[in-house]
Every structure is written in C-alpha cells, then in structure tokens.
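I've put the structures underneath this note.
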Structure 1
Amino acid sequence: MTRFYDDMLEPSGLKATQLTMLGAISISGPARMSDLADMLALDKTTLTRNLKLMEAGGLIAIAQGADRRARIVSLTQAGADALERALPLWREAQRRAVEHLGEERWRRLVAILADLEGLVSGA
C-alpha cells in the first residue's frame, strides 16, 4: 500500500510517510518532537531520523524549545508548498484505492487499521 501511495505522490517529491508528517505538523502548528511522535504513533528514533531528512530538504525547521531538551518542529514555506502539491495526488490515490477495493471493503480496511492503531497505542 505504501508503495502505491509513494508512486502516486512521486510528482510532488514526497513519500507517503513525509506527507503524513507534514500534514500533522500543518494541522498542529509548531509542535514538540515528543508530541509529534505520540500523534503519529511513531517511536522517537524513527521520527527523529525522518524529521532530520525533511529538515535537510528544507521542508521543516527544528528549533530548540524553551526547555533546552525539547525540539520544536515547524513547517517551512517549502514544506507547505510541497504539501499543497501532494494533497491532490493523495486524494487521487485514495479515490483509486476505494474504487479498486469497493466502498465496503475500504471501510473494513480502515476499521481494521483503526483497531490495530489501538493495539499499538495500548502496548
């Protein structure tokens, strides 16, 4: 599934994981890395590695928070532009996935994934 979304998003220059992270940062506004890790259900090591790549690409900025241990992540203009380019492609990917699976199977898949998310967050 990830490969399908990555292929669909290729013209935007983003991977599906990057789109998810940029979307979360866009919605939340500047956020601490630990809050993003919780929001995205990612371990901090994985999140940090991905954010460093996105920072190097100019999509996000990482600054020191008021507490020197905290790092604050914010979206750059380049990140906002990339997100804007990617969203129509993501919507088309969603449309194709639903069309391929059918509405009922798509809803079941989403429900199963939500159940699995509960498993992960309860672990």
Structure 2
Amino acid sequence: MKFSNSTACPVAEALVILNSPWTFLIVRRLANGPLRFSKLKEQVAGISPKVLTSCLNDLIEDGILTRTMYAEIPPRTEYELTPLGADFMPVISALTRWGLKYQESNAARANSPEKAAADQTV
C-alpha cells in the first residue's frame, strides 16, 4: 500500500514505507554492509523466512535496498542498503537512544519506593 499522491504528508508516507517493525531491524542489520538471506534471518531474531522475503522485496521496491545475485555455484544473493536506505540510519540511531532511555525509565519506575509501596497495598 503506497501513497500515489505526491502532496501526501511526508511523515505518513515514510510510515507507509517503513510499515513494519521488521523493516527497522533489517535496515539496522544491513548498516554494516551487505548480508545474505541466511545471515539476515539469523540476525533478525524471530522473523520467519516468508516475512523476511516479503519485507526484503518491499524494501527493494521502495528503493531502500538492492539485491545482487552472483553467478556462482552455489548461487549467492546479497542485500545491501542503497544511499536512500543509508540515510535512514540516523533515525534508527535516534530510536535506539530513545529506546535505551525508555528501558532505563521503566527499570527506575519498577524499582521506585512508590511502586514497592503500591505493590504491597494490592
């Protein structure tokens, strides 16, 4: 599902392209260079081969990734970020920083005296 209207909200359009949490994890794994399907599957814990294939095809269609097929025996295929895909890395870095702060905040709240007192009254 893509927006065909070039006047669409750019945030909404970006969210349609990056419509899956798997997308973020795939792009993050490819930040260090090209990977084969099997390595991506290993490094993106919990993703099924079917979902990984679908996400990779969508990202190629959207210009975020390229697929290079090598004429070798056995055949080898690698996925790599395009320059547009690499431009997404600062967003992933910002999400990582925010996620770490959120985890720390949750841990602090879980260990707070107020939380302990509330747990004892329940």
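Throughout, read-outs are computed from the coordinates displayed, never taken from laboratory work. On a predicted model such as this, the values are computed, not experimentally measured, just so you know. Cβ atoms are built from the backbone, for glycine too; each structure is taken alone.
For mean count of other Cβ atoms within 10 Å over residues 9-16, the calculated result is 10.6, so let me know which of 1, 2 that is. The structure behind it is 2. Comparison across structures 1, 2 (criterion: relative contact order in percent (Cα under 8 Å, 6 or more apart)) gives the highest value for 1. When FRET efficiency 1/(1 + (r/R0)^6) of positions 65 and 113 (r between Cβ atoms, R0 = 41 Å, to 0.05) is computed across structures 1, 2, the figure 0.80 traces back to 1.
Work out which structure the value 15.6 belongs to, where Kirkwood radius over Cα pairs in Å was derived from one of 1, 2. That value comes from structure 1. For the read-out helix-only ellipticity at 222 nm (-39500 (n - 2.57) for each DSSP H run of 4 or more, over all residues; to 500), a value of -23000 was computed from one structure; give its label from 1, 2. The value was obtained from structure 1.
For the structures shown (1, 2), distance in nm of label points 7 Å out along Cα→Cβ at positions 25 and 105 is largest in 1.
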